[in-house]
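Given below, in the form of structure tokens, are the structures.
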Structure 1
Amino acid sequence: MSPKVYVGVLVDHDPEGQMRPRVITWEDGTKYEIDRVLDIRQAASPAGSQGDRYTIRVQGQQRYLYFERSTDLTGNNIGRWFVERRAAV
């Protein structure tokens, strides 16, 4: 199982309420602009959770970005964003 890396994400919300991620901030503070959102669907992560999987293009490469919804229905925390850490080759 790939470990999760929780990341900061700058998100736009459209008038219908859909989230569109724009920039990912990696754990070391490096920012990566998302070139394009290719697909959004509910899906399980191999890292072990259920949520929304965003297929994105970053620097010309296709990646998955996950939104893990909070189980707490009260408060301001609706969920967290993560990516899967790739194993060193």
Structure 2
Amino acid sequence: MKEFIEFIAKALVDHPESVSVTEIEGEKTTVYELRVGEGDLGKVIGRGGQTARSMRTLLTAVSAKHGKRAVLEIVEPEPSPPGGAEGLSSR
């Protein structure tokens, strides 16, 4: 399941290297936390949440086939700290 979510998310974003999925096993439900890089959040959510809703529908269908329940949470990326190395230029 984790690989399935990563595959879909990496196909949608501009920076696939920053996609990560964390699996949290519960008693009855498995929660998958999807994290993407800055600027890619809108791509996995989609207009009006349509892409995220579609991903959740696929995850529900696949997990039901395996006799389990799964939830997808899309986690906002942490903002870069101000004055970080990205803002420096070499002279």
Structure 3
Amino acid sequence: MKKRYSEEQIIGFLKEAEAGVPVKELCRRHGFSEASYYLWRSKFGGMDVSDAKRLKALEAENARLKRLLAESMLENEVTREALRKKW
């Protein structure tokens, strides 16, 4: 799924709201819903752009490690099954 706004843009929107721009005005001006704003605030609230980039890198690394673990567990299970059939 393609995201419409980058993390940098989202953090910019949150900073605008912190500066005093009303949430409804901010949402209307940039074309997103209030629900999206509150979701972003819960995820990115208080972050800088560098923090968001680090979060994205950590999430990607975590996904890669989970994939490796799943592949390893599957390989172990196949090996066990093959050994059980042999004996």
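FYI, it's all coordinate maths here, none of it is from the lab. As the structure is a computational prediction, the values presented were derived from the model and not from experiment. Cβ atoms are built from the backbone, for glycine too; each structure is taken alone.
Given a value of 2.5 for distance in nm of label points 7 Å out along Cα→Cβ at positions 42 and 74, calculated from one of 1, 2, 3, which structure does it belong to?
Traced to structure 1.
One of 1, 2, 3 was used to compute FRET efficiency 1/(1 + (r/R0)^6) of positions 18 and 66 (r between Cβ atoms, R0 = 25 Å, to 0.05), and the answer was 0.15. Which one was it?
Of the structures listed, the value fits 3.
I have -26500 for helix-only ellipticity at 222 nm (-39500 (n - 2.57) for each DSSP H run of 4 or more, over all residues; to 500), calculated from one of the structures 1, 2, 3. Which structure is it?
Attributed to the structure labelled 3.
1, 2, 3: which one has Rg/Rh (Cα atoms, Kirkwood Rh), as calculated, at 0.95?
Structure of origin is 1.
Could you figure out which one of 1, 2, 3 the value 13.0 for mean count of other Cβ atoms within 10 Å over residues 10-17 was computed from?
Label of the originating structure: 2.
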